[in-house]
Structure P
Amino acid sequence: FEVSEILSQSNRTKDIPVLFLSAINKEKKYIFKGFSTGAVDYITKPVDPDLLLLRVKSFLKISEQQRELKRIQEMLSKEVEIRKSAQEKLLAEMQQLQFMLESFPQMAFVLSKDGDLEYANQQWFYYSNDAKKFPEYFPEDRWVWESWKEHLKEGKAFYSEIRFKTLNSEEYKYFIMKVVPVQTLGMITKWVGTFTDIDHQKKANEHLEILVQQRTKELTLKNEDLEFSNHELQQFTWVVSHDLKEPIRKIEMIVKMIKDRYIEKDSPAHDYIDRAINSSIRMRTLIDDLLIYSRLSAKVHSQSTDLNVVIKEVLDDLDCEMHPKQPTINVASLPVIKGVSSQLRQVFQNLIGNSLKF
């Protein structure tokens, strides 16, 4: 009895089946004591050896099954602890996520893996009075919602513009809808999303676009007016230039006639007559340049111009103005450059002419 009691009290041996076999102690008190010390059976003689062997095998099998059951119970207990710990961790993470989403200035929400609403922050209730119901979207934005459903099925993140109706009004506002999946061990467990208000920016852009269209229209009208004015100016310039060229041509012709018929070659007036003819030629050139400028699409072609010749022509034209004042003009040797002769002549004429005046 003492040995059975010791075995039953030890964690290492308590599961060993103990069987009493006695030919002397057959009284009930001994049988009760044997069972109370942890025995699984108490057998008294006479004993059938075959039945005894069957009993021992049966007890051993039961003992093995109990050990296996205990092992399974321990595994299940550990699994329960692991699952409990994981649930507590997930709960803590969800609480942290909800706290973070609650601090967002935009609408924020959490969906189940199937797309059902599980959580929505306080901003949600400016557009929906139900935490399990999405705000009412603009009818023409139905395609956005259908596209989101397709992304949900395919497990893909979603990003798009959408319009939602505000509560207690007929106004729809623009939002950026963004939804991303949350994965655990490669499996989608939830979706987290936001609706960001871009209504002010969107309407500002629309207003800016309207202003741009208005300014473009105004600019088009101004360009049309400018083209008309340029056309009128061109026509006017052609008429005026023609009217100017005709008397100059006659002056040039008359001066040449006077030179040929009435002025002798060695006469001092011969030089002045040549100057008058050259001035009239330059005047006609200047009028031709004016005609070129009147055509806005025309290009002015540069050519090699000897500045020494240009200066000489300018001094000849200003001879009458210089004669009374007798100025001293020193001209160094000047290069040949690419340019428009008439324009360069005008520059030097203005420079020297202003010097004579002031």
Structure Q
Amino acid sequence: MLNDEQIELRNLVREFAQKRVKDICREAEKTATVPDELVKEAMEMGLNLVTVPEEYGGLGLDRWTYAIIREELAKGDSGFASRVFGFGWDPLKIAGNDQQKDWVSKLMLDGGILAFALTESESGSNAGAMKTRATKDGSDYIINGGKTFITNGDCADVFVIFAVTDKEKGTKGGITAFLLPSGTPGLKIGEHEDKMGIRCVHTNSLYFDNMRLNEKFRLGEEGEGYSIAMKILAESRPCTASSAVGVAQSALEEAIKYSKERVIFGKEIWKHQAVGFMLAEMEMRTQSARQMVWAACKSADAGKNNIKLSSIAKTMAGDAAMFVAENAVQVLGGYGYSREYPVEKLMRDAKIYQIFEGTNQIQRMIISGRLCR
């Protein structure tokens, strides 16, 4: 059962998503445009501050409540949800010092967001193949290399980046995390990718050319970067998965609506068992994914080790989103394949949730590893 605050916040975001976000983003995604005025409205609502502690001016919501409202915004448009929420407060919660928290919170209070930059062209699932290097020079680090497929790459105020500081130590002690302010000399941001889905948020490459960064921007201690990255992802995955649940729920609702309007052989198509069973399976998978996301979030809120549940939630929600969206297209038939109806967009949006923040194959490796170690 949701409490009164959760219901109130859910309804507030639901109204915004359905009355403003859904239609505007459906048009904007055709040209991969981020609707800036809509972003401004979301920031005025404080949506980028949901997990920022109250002591730093944020809403201080728990993970479960965050997942609830993120699902609602993602029902309007999941790419837009990624644009608004960014990467949240997790990097600061996990490894930030007081000065870094003060600095970043002020940026976020002004509508700023963080972006997470781990992936490289030859280092996706295998962080140990990272090529970006950070060389100590007095109180500075000189950083060379780059990152690829960085969500919010062209609008983030701060990037959480990772670089090799000691090649001999590998992932266990050889990678260091940094907070990189946008506009730092030596940082170049590439053009945004022409993506299949989530087109109302941009994805860019970052390039570092002799970029000098003071050690005050180091996140955690030198050599802790890999551990920090894994902790950040474990915290983030359930809430990212809530966006996938939002996609699934939106696709399910479109399929139900159509199945009650479309008449074949003298009756609404949902009354034909073949279609009715499809809808039932879609509902079952959506509800199961939602409950798993909530379970993972509640576990994190309770301070428990969250790695396995986090991966289960991410995998279930990503797979559910793809299954439900694909079946929604099937329920609508030829109309489902047409851009006149929204389900083809939802299917395009759904696919990314089986890929980013660790593919669902990687998640299954994590789950099995936790089971059998």
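Hey, helix-only ellipticity at 222 nm (-39500 (n - 2.57) for each DSSP H run of 4 or more, over all residues; to 500) derived from one of P, Q reads -20500; which structure?
Details: P: -20500; Q: -16000.
Structure of origin is P.
Out of P, Q, which one gives 16 for relative contact order in percent (Cα under 8 Å, 6 or more apart) as computed from the coordinates? Present the calculation step by step, with values, prior to reporting the outcome.
Numbers: P: 8; Q: 16.
The correct label is Q.
Comparing Rg/Rh (Cα atoms, Kirkwood Rh), for residues 8-55 alone across P, Q, which is largest?
When Rg/Rh (Cα atoms, Kirkwood Rh), for residues 8-55 alone is computed for each of P, Q, structure Q gives the biggest number.
By the measure FRET efficiency 1/(1 + (r/R0)^6) of positions 48 and 80 (r between Cβ atoms, R0 = 30 Å, to 0.05), tell me the structure among P, Q with the highest figure.
Q
Between structures P, Q, where is Kirkwood radius over Cα pairs in Å highest?
Numbers: P: 34.2; Q: 21.1.
Comparing P, Q by Kirkwood radius over Cα pairs in Å, the maximum is at P.
If mean count of other Cβ atoms within 10 Å over residues 120-127 is computed to be 18.4, which of P, Q is the source?
So the calculation was done on P.
Quick check on the output: 0.00 is FRET efficiency 1/(1 + (r/R0)^6) of positions 64 and 216 (r between Cβ atoms, R0 = 30 Å, to 0.05), derived from one of P, Q. Which one produced it?
P
None of the figures in this text is laboratory data; all of them are computed from the coordinates on show. Small disclaimer: the values here were computed from a predicted structure and weren't measured. Cβ atoms are built from the backbone, for glycine too; each structure is taken alone.
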